[in-house]
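Asks: See the structures that follow.
No value in this document is a laboratory result; all are computed from the given coordinates. These figures come from a predicted structure and were not determined experimentally. Cβ atoms are built from the backbone, for glycine too; each structure is taken alone.
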Structure 1
Amino acid sequence: MLDGELFEAWCRGDRRAGAQLFERHYDAVARFFHNKAAADADDLIQRTFLRCVETSARIRNPGSFRFFLFGVARNVLLEYLDEKGRRQKREVLNFMTTSVEDVSPTPSTALDRAREERLILGALRRIPLELQIVLELYYWEELRARELAEVLDVPEGTVRTRIRRAKQLFEEEIARIAASPELVRSTLCDLEGWARRLRGELGRDGIRN
């Protein structure tokens, strides 16, 4: 069955349809939370799928469930980080300027990964969260600007601007934290290759590392 058919059946109370959707999209949602909230990822994944049913009336086209799912995951993440910020007695957070590293400055959970992979994950955590989301969905989930616009509920032109800005800041962070110019070059020259390899690792098993 297609995603839209499964989602509609799940909303009508078909638990098997919900389980099938969960199985089909678990890895993608796990990747989404891995480099932003790994410690609480399991809870956030569950919360995301449940929120999909609770807000099902907002989906404009059941056939675009995947984009709807990422949009819900983004909202769940922003709420989670807002709560974390309030506990730290911060002001209201602006995630166009605030990074995950600003709110939760923790070392990578993947210390045994290759240095390029650690560098990529570390640099992503240091750019503003909204731009991190754009870049990860762009590379890991291979969403195009039109699809990202649906996820983020903003104009496609805005998304293209964010992609350019995200790449610029990401490359600046790579250059800032890399141990050597050679490491910068090797990482940036094969960024899409590293993205594909990381995508394969940050799924069902990677989220629990």
Structure 2
Amino acid sequence: MQFARGFVLSYGPQSVKRKIWEKEYRENKWHFAESSAADCVYENLEKYARNGSILDLGCGSGNTANELAESAYTSYLGVDISAEALAKAAKRSEENNRSHKNKFVQSDFLGFESKEKFDVILFRESMYHVPLERITTLLDKLSANLKPDGVFIVRLYIMRDGVIKFRPKKMIDIIANNYSVVERNQYGNAGAVVIVVHPRRA
């Protein structure tokens, strides 16, 4: 069942993916993950956002938008396919007095388009849902949304119970082999990896 779900969320039609995510957020399946203030991704975001702008693709219910130090960024745009998740993210931002700098857009991030440019484009766990063969195509397209010194930050778990997970590890390898690695760190025994890269330039 887990494999089938993962396959659909990576390769399925947008309408089907949206239904799955809406149902899971409506039923509070991801409630346990709504507090992650100690996550390793934040030190990387604070370092590379440089009090600038962040695009968070697959933002979920707003952890990053509300847990990242407010002084670390000027503007934040979160994109998610689930209206249920975005409603929670917007509510949390309002409660934390961040509505003036946190904005949200409903979209499947694989097809997301914008003319804005950002200091950081973040994939926090969301890269799991990108087909392996589309990773470089997606990042190359999104490179147009990065400022000249902007970076991609990707955070994944590449291990489970001490065993390397093939697909997440392959994703990290694809990114490392095709882009200029600024920083790559593994945190603890859980296999949490954060990789920071500059895009390919023509």
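Asks: By the measure FRET efficiency 1/(1 + (r/R0)^6) of positions 56 and 120 (r between Cβ atoms, R0 = 30 Å, to 0.05), tell me the structure among 1, 2 with the highest figure.
Replies: Result for FRET efficiency 1/(1 + (r/R0)^6) of positions 56 and 120 (r between Cβ atoms, R0 = 30 Å, to 0.05) over 1, 2: largest is 2.
Asks: Among 1, 2, considering only relative contact order in percent (Cα under 8 Å, 6 or more apart), which has the greatest calculated value?
Replies: Comparing 1, 2 by relative contact order in percent (Cα under 8 Å, 6 or more apart), the maximum is at 1.
Asks: Which structure, out of 1, 2, was helix-only ellipticity at 222 nm (-39500 (n - 2.57) for each DSSP H run of 4 or more, over all residues; to 500) calculated from, if the result is -22500?
Replies: Going through each structure in turn, the value belongs to 1.
Asks: Related question: Can you tell which of 1, 2 yields 0.97 when Rg/Rh (Cα atoms, Kirkwood Rh) is derived from it?
Replies: That value comes from structure 1.
Asks: Continuing with the same structure: Starting from the value 0.70: which structure in 1, 2 was FRET efficiency 1/(1 + (r/R0)^6) of positions 24 and 48 (r between Cβ atoms, R0 = 35 Å, to 0.05) calculated from?
Replies: Computed on structure 2.
Asks: Which one of 1, 2 has Cα Rg over 2.2 N^0.38 Å, for residues 80-191 alone, as calculated from the coordinates, equal to 1.19?
Replies: 2
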